[in-house]
1. Quick check on the output: 16.4, 46 is Rg and Dmax of the Cα atoms in Å, for residues 111-294 alone, derived from one of 1, 2. Which one produced it?
2. Given 0.10 as the derived value for FRET efficiency 1/(1 + (r/R0)^6) of positions 39 and 223 (r between Cβ atoms, R0 = 25 Å, to 0.05), which of the supplied structures 1, 2 does it correspond to?
3. Which one of 1, 2 has relative contact order in percent (Cα under 8 Å, 6 or more apart), as calculated from the coordinates, equal to 24?
4. Determine which structure produced the value 0.70 for FRET efficiency 1/(1 + (r/R0)^6) of positions 87 and 183 (r between Cβ atoms, R0 = 30 Å, to 0.05), calculated from the coordinates; the candidates are 1, 2.
5. To which of 1, 2 does the computed value -10500 (helix-only ellipticity at 222 nm (-39500 (n - 2.57) for each DSSP H run of 4 or more, over all residues; to 500)) belong?
6. Among the shown structures 1, 2, from which was the value 30, 24, 21 of semi-axes √(5λ) of the Cα gyration tensor in Å calculated?
Structure 1
Amino acid sequence: MTDTVSFDGALAVAPESNKHVLLGNGFSRACRNEIFAYGRLFERADFSRLSPFAQQAFGVLATTDFEIVMEGLKRAAKLLRLYHSSDTGIAAQFEADALGLREVLVSAIADSHPARPGDIELTQYAACKRFLANFQNIYTVNYDLLLYWAVMQDQAEPAIECDDGFRLPEDGPQDWVSWDSSAHDQNIHYLHGGLHIYEAGPEIQKYTWCNTGLPLIDQIRSALQSEKYPLFVAEGTSDQKMARINRSSFLGRTYRSLENIGGVLFVYGLSFGESDGHILRAIVRSRIRHLVVSLFGSPSSDANRLIATKLEELQARRASQGARRTLNVAYFDAASAAVWG
């Protein structure tokens, strides 16, 4: 059975002061599981603009995971074109539904998202900031606003240094801020984009409250109603996610940052599933020597056994690169971190 320690115990034995954290969906679920669990998003999703079969596909594949269904539809389209090359109508419908599901997922998250930062207790923000204050760089694969809200809460202690790389536009204040690709102090990295981040021609822009006085979630919902969608990596497979990342200077730089870190990487709330292969590759290429991973529930559960197996494979890949590339892996109890109190 995989041994775990408490989060404080893991911090105490981590051998280097250079610590970073990677946040998975478990970070958001720990705050509002009734919203951010995939099953709940499926219940809130509006499939009315897709074919009647798009929603039924979830039942056929016995899942509520949008990415699994999107990938299933894309694979089915390829097979249909192989078997029935003269009739591409159904294959085209599969592809259209796969693309449409991406937009349905974005809208479901935005529609069910807490409406205001005040919907989360100040004590919860304080707990979150105590957790985040341990790390030099913060990486997240989540799309929601919870991390952004937490680091912006000046009323909650402790104060933490945070810079996501966005700056006022050169021509003065606007309704948005622009990403500065030369921002060397950036320490918050949205690996898969976010609800509040948009591609606007050559610029990457971020919605803000301070420039408009309008709550972010209202701005996001208004944009969705105008069919303006955020920078959002929701492709089904790891390779497809990586292809999307490579098409964006913003996403590409955040990914390369993860590849280049050293020291200790803590991982909280990531399942290390098949669609996370590109994250594993970044860890293999990185200079980190110690990986400390959260486990939720019993260490002997099937889900945690799968995580341990994945990380054993990762260790083997690093070991094959020579003695100086070995990677130590340890585990901590997710609940002991009390990320949201």
Structure 2
Amino acid sequence: MKLAMLGAAHVHASGYAQACKGLPDVAIVAVYDVDPQKAREIADMCGATVFDSAAACLGPEIDAVLICSENSRHGELVGAAAAAGKPVLCEKPLATTVAEAQALVQICAEAGVQLMTAFPCRYHPTIERTRAHLEAGRLGEVLAVRATNHGQMPGGWFADPVLAGGGALMDHTVHVVDLLRYLLGAEFDSVYALSARRFHDVPTEDSGMLSMKMDSGVIVTLDPSWSRLASYPTWGNVTMELVGTEGSLAVDMFSQNVDVFSNVAKSFEWSAYGSDMNALMLADFTRRVQAGEAVAITGVDGLRATEVVAAAYASAASGGTEVVVRHAGV
């Protein structure tokens, strides 16, 4: 299966390139980015050809597309893939606005191509086990969730309000929102949010706190801050504590770490081991495309997460008042 990568600016681009090298009968053969050097770095990793436009990258031999560009370029690149009739796996967030996310879903539907949003956390074994516990009713009725998605500030375009569409709230809210929609089978109704700049000299927010209501009655709090500084032993986390009428469940997705003390680097860090959720996501995406099956995480899933982010920004702009999540039709 031959893939094209449109955009190579995202921090996950190199991880996707490495993961595809480990998949049987899957190869990234074409790469495009507005920055030819970024495209060349990815192409050199996987023996691909660099092209000078998205359209030139999408020849008849291409079976599917990975989009790893800056958030603001998702629209044009998804549009190019849809026009070429190629199934798409697009990095999160699907778009920086609800209107654009809705448009991308519609463009792909009209072109008859599948659009998948990159939410690899769903594929982590910890989440699979969590879902099994919930489906078995071991927690009873879930009442509340306390979650975090802390991280280091990625730097570069991630803190550019034009290219990223926001800061920490844009970057880190969507993963947990998608996980809870997936695990609890409910939609988000409203959001209270506050945001601030506390840790870094950047033009976007780097910290925040969200309190959310789901239509099932579940109350969710989420800290999506870029609060892991350079001295912290790992880049970040995804944690959830689910509280139910019959029990509670603590989830720490990235707790599989080895303590590494380096005399050379004069540092201490956590070196992660365990399952590669990016590889699991890419394996599922390519398998489903080859088999002609529906993708597991759709563009609509990306749209719903974008709606919550939009409500969070509206709430933060108003000083933390409640903002209703508006669900766009598709």
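Each value in this text was obtained by applying a stated rule to the coordinates, not by laboratory testing. Everything numeric in this text was worked out from a predicted model, so none of it was measured. Cβ atoms are built from the backbone, for glycine too; each structure is taken alone.
1. The value was obtained from structure 1.
2. 2
3. Only one of 1, 2 returns 24 for relative contact order in percent (Cα under 8 Å, 6 or more apart), namely 1.
4. Value 0.70 for FRET efficiency 1/(1 + (r/R0)^6) of positions 87 and 183 (r between Cβ atoms, R0 = 30 Å, to 0.05) corresponds to 2 out of 1, 2.
5. Here the read-out was taken from 2.
6. 2
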